[in-house]
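Multiple structures follow.
Bear in mind that the values in this text are calculations on the coordinates, not laboratory data. Note that the coordinates shown come from a computational prediction; the quantities given were computed from them, not determined experimentally. Cβ atoms are built from the backbone, for glycine too; each structure is taken alone.
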Structure 1
Amino acid sequence: MLDDKSILVTGGTGSFGHQFVDYVLNHYDPKKIIIYSRDEYKQFVMQNEFREHPKADRLRFFIGDVRDRDRLYRAFEGVDYVVHAAALKQVPACEYNPMEAVKTNINGAMNIVDAALDCGVKRVVALSTDKAVNPINLYGGTKLVSDKLFIAANAYAGQRDVCFSIVRYGNVAGSRGSVIPFFRNIIKNGGTELPITDYRMTRFWISLDEGVNLVIKALNEAKGGETFISKIPSFKITDLAQAILPGCNMPEVGIREGEKLHEIMVTREDSMLTYEYEEHFIVYPHFDWWNPDKIQAGGKQVEQGFEYSSGSNKDWLSVGQIQELLQTVEEH
């Protein structure tokens, strides 16, 4: 599918970008992969990391910001597929700098849509987050708007051979900003207690590999407007703490502003539009332009009122299973 294709990844120097580029180079024969991001140093580091790869000559590094419409148009020339991973993601930073979050996460999304429509891009997959579902913080609010923009973009495609879709998951295990490196850093500095914001808190467990595979699935299967969500296990934050530092004290410090007890991927309101497949869910759009004939075979519509939440999931990780998974998790 990606053989002889030109692929561009916005925010390509992040955790996802590294894993996606490595996966594509090892499993496909792309014409080129463009890593589009703002940070020259991260691009330098990533370029060195892939220098010895047999297909390193396929990589292109473009310095640019998704806020810069003209630069995006230049970068999108001749591109077949776009994976949009760039965003301001830190909840406190977005709360304190709201207009910056709007400029990147919303205005940037609009620029991606316009450039893709005008430059002949065939497929766009945008990375979303559980925080966009029933958002309670600004980051989640901007990503909800971003999701809506990408889904609605399909109505503007006209006769163009292009489709836009979404993939949604929570914090990737071990990624920057996730709880695992936070706990590990406490231990590294000699700490013997791991603070828990709320003993009831749960999260989904998804690895970078699983996140990449979901994007590949969307690139391969999307017809335009779908939101793809992996079926993954849940874990309790208290169990994670015990897996990382068995027997540790876990003082409850109180939930932070903008933080949820559980991650929600599918709301009850979306249940009427959601189909369950063997390894994932798809939330289909609810617009006049959407053709129900595009619903993929092999799925079953979920019951009305269904909610996919880390707190009510059927699949749970034990402390032992978490310990096994932690052995495969590196900080990114």
Structure 2
Amino acid sequence: MSSSAMASNAILAKARAMYGKCLTDSDYKQLMDCRNVSEVASYLKSRTSYKSALTGLDENDVHRGQLEPMLKQNIYFDVFALSRYAKDKALVFSDFIISEMEIEQIMRCLMLVNIGRSDEYVYTMPLSLDKFRKISLKKLTGVRTYDDLADALYGSKYHAVLQKHRPKDGERINIAQIEADLNNQNYATVMKTIENGKNKSDRDELRDVLAAMLDFRNISSIIRLKKYYKYDQSRIKPLLIPYGRLAGRTLDELCAAESVQEVFEISRSTYLGRLMSKLRYNDQSQMTSSMISMYCRHHLRLSPNPTIVMVSYIYLKEIELKNIINIIEATRYGLSAEEKAKLLVR
């Protein structure tokens, strides 16, 4: 067996074994029955795969701002564990996922700068991740202005985007467009790698899976921008990432829709309609996560492609983390177990 085939088999086995350690229905029930954040932390630390990420945590003196970055370490460690076996396209996809994590941290720092609370970044920074990244999170802790952030990212692939959108005196930071451009850059890199692939079957499957998840993301963005910000087509279109499977004309129709309900109606006429009819969610904001969860669970179980299995596992783990954070928040505010259950995506 070639080294490439051995690496592929290793990723398939490792990712599926990791998925076997994800939270079960019983775990979620126990977490939803917790009366306070300390009990949630204690259960995660003693009964789940998050034990190593929470080593050293005093569960009797914990708050969400401390717990969330520690829990995220679990995802980071899994990404790097799988990356050890990655070759060729799989390695590019692991870089893609790491870049998504980096963009998340850049945007968190930028939003704190925008509201004058940049000194708070240090409290949410995932310290253990810094050694794996190509940007220094420690540098971000010293950021106080937009120029500071641009300087901290000098030499990275993100610097040009920050320079392009540097606000002039008196201008507001265009946070939405910066985030869109950073994500666009990341998707462009991985899509180019896919298109250059020699194996047509692998190339088509990889493109279809990533493009579908991107379509989910774009539709979610359209709904959010219409529902909460009342954006029109001219403001929405530049914020979308143009690498999905939906035709340009369909995206135009979605952006021009008069209401969120019309967005759903147009979506149901596309290839996404069949998927949407099978979804279970309690709120429109959960739709994208529900679609990705269903899509990734299918591919993680059935796909022979190690890259798709790896990406599916990471996205499922991110959804699990969102569920935990929602449980923590709901517990803080005294919601019942039934109310907490409505916040979860499975």
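Match the computed value -0.90, -1.32 of log10 I(q)/I(0) by the Debye sum over Cα atoms at q = 0.18, 0.23 Å⁻¹, for residues 209-320 alone to one of the structures 1, 2, and report its label.
Details: 1: -1.00, -1.34; 2: -0.90, -1.32.
Source structure: 2.
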For this session: Using helix-only ellipticity at 222 nm (-39500 (n - 2.57) for each DSSP H run of 4 or more, over all residues; to 500) as the calculated read-out, with -9500 as its value, let me know the right label among 1, 2.
Result: 1
For this session: Please state which of the structures 1, 2 yields 22 when relative contact order in percent (Cα under 8 Å, 6 or more apart) is computed from it.
Result: 2
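Comparing distance in nm of label points 7 Å out along Cα→Cβ at positions 17 and 225 across 1, 2, which is largest?
On the way: 1: 3.2; 2: 4.4.
Once distance in nm of label points 7 Å out along Cα→Cβ at positions 17 and 225 is tallied for 1, 2, the winner is 2.
Out of 1, 2, choose the structure whose coordinates give mean projected area of the Cα convex hull in nm² equal to 17.1 when calculated. Show your work: numbers first, answer last.
Values: 1: 17.1; 2: 18.6.
Among 1, 2, the structure yielding 17.1 for mean projected area of the Cα convex hull in nm² is 1.
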Problem set entry | semi-axes √(5λ) of the Cα gyration tensor in Å, for residues 249-296 alone derived as 36, 14, 7 - corresponding label from 1, 2 | 1
